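Dropping the structures in below, format is structure tokens.
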Structure P
């Protein structure tokens, strides 16, 4: 009869010994052997007609070892289930001094030892007594509004062809090819085409391009036309290269110069931007842009608040973890083994994430926060329609939607991501109610100077 014993070997770290008597695994070994004999393919014998002795001789030892291990594993599983032991990851076989010898010709009692990491019992202390947090409201200033309107006018503007490069609002169309110092294009060079405003170029290159016309060429070496700050960005886009290629030469050929003419404020622009609204005049347009800006800043500010709640809970919930077990599991439990140094480097982030998983699981369970499959589908349907500029009311006018939703249903990744997003939105909605939130108006500049939530809470660890 199998027996299972456990003993503590460290903080939330236990050793479990499964003792198997031969009666525990022999019957299932015999059964597996018979099963195998029915299906074994041995040359010279018809399927299912191979003598049992021969099957045993050829395959017996590996079937025997599998059965013994399987029996030990299932006894351990039953024990953990019956005792309701909450563990991290999977039990790991303990390294032993003497390897276990399994011999089908001399079946005997055998001991297996496993180690497990236990999940801690804990209270979410930071939520006691409604602690105070600040919820920031970014005030949309007139300057922010004007800047946004300028951006919109440029985004919806049009390009007018120019004779030559004259100012930083010129749009530069050009192609780049790798070459030698004299501008001879290399045989294996790929051509890259690019279009950008002159002001987006490195400052030195802007000067070099001034006065140039279509078909003019320059030989440039990124390392000498870019400052250190500009280099990585310029190599990546337009050149599609890494910084290591910064000393290579490129031939830049100007193919066209245009001038960006910003769009005029007027009903044509208003309806382009907000097709579902009847915006007739500039005042209503400005009001609408202000509302959009405000909404976007509310979203950013909400994200900040949620981040702050997350960090506060992770750093201030006293929570023991079986560190030794977890480090071993990180080293050996994944697809490929990790070095000690890698584990040490990654453990901080892993620990942080694990604490959040424990805390959020507990909150979701204790407060009965859930999401139904219907809600996931409704949310996805709304998003698909919004992407095509339609609302849920328009669903009847979208005969293709059902077919599309059938596809989405089979996409586990999208379903799972949507489920988790709604679940965590609900969790944070619930959490907001557990704090006393004081709203504070703040300027955009001050808001972006606030210390980040992770840094602010890190020293409590």
Structure Q
């Protein structure tokens, strides 16, 4: 199978290979996003050394399997298994020195799993790069990890011997909708964009979650296959995912479970809900979740400006709405497709997907190159001040003095704007103008998968963005 998307990442990696000095490259991103596939596919059989760390092995066991990889790379059988990482990297130096390849391409996959408690891995890696590899012109050291926070904390923000040593870092992000569409085609599966959008609302852009899709399956059938049949592939994915990322995953799962039931929460609301104090590493926990693309810190305006957090991972939202409450159910998705619970999930999921494609929204509005400030807006009712009480999903405050007030509504068919919904949008516009004091021209904008049903109320919208636009 050929590489799907990742054009910029391929370009950067190929350029690094052509440089005339040694390169230290980190590729990171959450599990299943395609890091290892990208590197192995791009460089094929050009590696001088390859090793993948093992999850939950002791330091002694990690060293033992590392030694086996060294032997496969040509290390003499007379050498003994290293007792520590300093000795292990000394042996790696020998492998490099005996290689006849023009470029010595070294790939250390899942490096964070090799960094066991009280390990000397990082000092040994520092010494290997600073005293050996960087002094040559032919070493390409590629490290890869499914724990973005580990890479950021231990390598990118290292204040010791690895400070400012990376020559290239790539945060591999999930597929966008158009890339998910390209991937399904590469699998030989024919799905229209409405089906892909529904799938993306549950799976997000993680290639691994799409990879088992078979010809002839609808998206509803595929979700049942992945999650709800006995022995389903992804039924227990969430606990495995967090366990591979964090040494104490319970509090991280508790936070995302809490956010899965809310559109936005302040930092203090999150800490109160999960029983954390302001101290105790709460800021680092939230930052780690953000680094892993589970949550996002953003701005909300209203009576005051606030920093808030929202869940941005469609898979996590789906899991905590359908898998976590009833792990023993089978074919849950298909049997309950039209329940209020499913409708609530669809609204939340469609909003997440839309927010992940803000640039596509701007392109659809013809403002792709216009500088915008993006935020949500919320204000409680205060009739004495003429405020009805409003929550606006997304505001695009544009440099051209126009503000788009954007609502996101999921519907299987064209969305019907009624008299009541039209009045609600007008009240939101009034609240926004009164509270913000904005002098911008206000454009009411709706995002709906199939657009809107044309009637007299639809004419009050300045613009409509469809699900089709999110692919473009």
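Rule-based calculations on the coordinates, nothing more; no lab input. No experiment lies behind these values; they were computed from the predicted model shown. Cβ atoms are built from the backbone, for glycine too; each structure is taken alone.
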Point to revise | With helix-only ellipticity at 222 nm (-39500 (n - 2.57) for each DSSP H run of 4 or more, over all residues; to 500) derived as -11000, matching label from P, Q | key: Q
Check your understanding: Out of P, Q, which one gives 0.55 for FRET efficiency 1/(1 + (r/R0)^6) of positions 185 and 321 (r between Cβ atoms, R0 = 30 Å, to 0.05) as computed from the coordinates?
Key -> Q
Review point. For which of the structures P, Q does the calculation of distance in nm of label points 7 Å out along Cα→Cβ at positions 73 and 281 return 3.1?
Key: Q
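Of structures P, Q, which gives 10.2 when mean count of other Cβ atoms within 10 Å over residues 97-104 is computed from the coordinates?
Details: P: 10.2; Q: 13.4.
Derived from the structure labelled P.
Which of P, Q yields 19 for relative contact order in percent (Cα under 8 Å, 6 or more apart), as computed? Before the final figure, lay out each step's value.
Values: P: 19; Q: 12.
It traces back to P.
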Review point. Given that semi-axes √(5λ) of the Cα gyration tensor in Å, derived from a single structure, equals 61, 35, 26, which label among P, Q identifies that structure?
Key: P
